[in-house]
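Peer 1: Below, each structure is written out as structure tokens.
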Structure I
Amino acid sequence: MFIVIRIKTVENIAEIVYYELAPLGFDSIMEEETAYSENKTIDANLKTTWITSVSEENYNAEEVKQILDTYQSQNLLTYSIQKEEKQNWNKKWEENFQPIRLEYNEGNKIEKKCIIRADFHEAESDFEHEIIVTPKMSFGTGHHQTTRLMLGHQFEMNHKNKVVLDAGSGTGILAIMAAKLGAKEVCACDVEDWSVENSLENADRNNLKIDSKHGTAKIFENKKFDILLANINKNVLLEEMPLYNELLKETGTLVLSGFHHNDIKDLQKRAVEFGWNIEKQTEETPWCSLRLVKNFSNL
């Protein structure tokens, strides 16, 4: 069972609230009305319903109530909480899942890098890469800014013959992209068993093999990686930085997302403790990402 929270507010407040809920184990937030009407345009001044969820065993009622009541007391939102089966609350969103097209300006040319689609969508052959997913509750279908930020880094990195770990893999999109970009071995992990199941299903759907396991990155403590991708949240990233340092080769690259701009200083301070420095920083408001390497001067 899952604890499902519906929040009536405007978009900028919804993102801020989710940012506070994410460290408590909540999955990505989505606009419920948009989910049920794929072409509907919502006036930003109107209150709409946003939906997010957490597994029942990870639910901390007291902390969640404290966060939501703070905003509600300022008349910034109203909310409801209920228990639901995990496959029911976003069923219509699954059915109306829209393709994500990742395109980038390269000089005077638009580079069509990747399309992420469900198997019931038509193929679009003008994209360099295609990822087919079965959209479930797993975080990371490409709709969220942090997934797109992570993919942007991947497109710029050499994956050829590399060993890659996707920590907190969700649907497995980052792991799948690593395989498509030429990685010789791809591992993935997630603390939610249904995410592991979905990532394996999606890898199979793309005729790729990834080693996806239930648990944190510690489950791969006997391996060494060239690239470690971690799209989680600030608190987990800070806590697991020593582990990432142990898992990565000296010449490795660490890519992080799941945090806001004002978190960068804390993450950078933690990374420097282990000799990691920022190679590149990207942002899709309000979310940010960092690419870190060792023995590299700060930009």
Structure II
Amino acid sequence: MKNDVSVLRPKNIEELDQILLRNGAQWTFVAGGTDLLVRKQSWRQSTHIIDLTGVPELHKRIEMDNGRVRIGAAVPYSAVVNHPFIKEHFPLLCEACSQIGSIQIQNRGTIGGNIANASPAGDTLPVLAVLNADILIGPQKNGKFELLKINEIMKGPGQTVLQANQYIAYIEIPVLEAKNQFWAFRKIGQRAAIAISKLSLAVLGWFEEDRKIREIRIATGSVAPVISRHEKTEKILTGQFLNEELIEQAAATLKQEIDPISDVRSTRPYRLEITANVLRDVLYELLKA
């Protein structure tokens, strides 16, 4: 016997927060819905669904304020990719969003959903880590959202710290210095498109005028239970001029910082080697630039 399912469609964020604060039910939040049918067996016991697409603050808002951009968690990937300000100031994020799934998925899928799924293979997650993004969590309390980083939200594959009545409201990213900036996003999958990553790598940094690395941020996906920065590898590169010896040292250190598994998509030994190789390729490209 099937349970009756109730679907609520709040019209604004105030109505959404009121529903969640007064009702202690176990909610399933739907933004793009790209995993809705795929996962229907795993959440079939959930009888309370909230459709976030009717909340304009979450579904349509990309705004700039006080040196930061705020992206609604239910804004589709395609809207992020095509937004002029995002394209100019956050090309790394645009690149990652443009490589997710098919055009149809990009028109429906959302960054908020990518975060909430908490998959180590989520393509935007290492990018958000190097961009130092804040994730704003609702419902608001005393008019304020809770702020978390990517590594603070994820507990493990498919697991987050979010409570039953909490949702991802916005992704907020500081506008970064463009001068002497370098960045890279690499994704390795079974095929060139519409594939879950065997690994992904995000790199963001800045050169000094003399091409010494002033700062570098590195994060990977699909090679550890959660997303995090690789601080040991970053430390080796910071304040240094790129050369072959340094690049090999950084690649070897990154192999020690990751902890991949063997699964249906790939093996642990392959992921260890290919992750080091991808970082090596990115750094050699910077050396030759």
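Peer 1: Thinking only about distance in nm of label points 7 Å out along Cα→Cβ at positions 107 and 155, which of I, II has the largest value? Write down the numbers at each step before the final one.
Peer 2: On the way: I: 1.6; II: 3.7.
When distance in nm of label points 7 Å out along Cα→Cβ at positions 107 and 155 is calculated for I, II, structure II comes out on top.
Peer 1: On to the next question. Which one of I, II has FRET efficiency 1/(1 + (r/R0)^6) of positions 51 and 267 (r between Cβ atoms, R0 = 41 Å, to 0.05), as calculated from the coordinates, equal to 0.90? Spell out each step's value before the answer.
Peer 2: On the way: I: 0.90; II: 0.55.
Checking each candidate, the match is I.
Peer 1: Suppose distance in nm of label points 7 Å out along Cα→Cβ at positions 19 and 59 works out to 1.1; of I, II, which structure was it derived from?
Peer 2: Working: I: 2.7; II: 1.1.
Checking each candidate, the match is II.
FYI, it's all coordinate maths here, none of it is from the lab. Not measured: the values here are computed from a predicted model. Cβ atoms are built from the backbone, for glycine too; each structure is taken alone.
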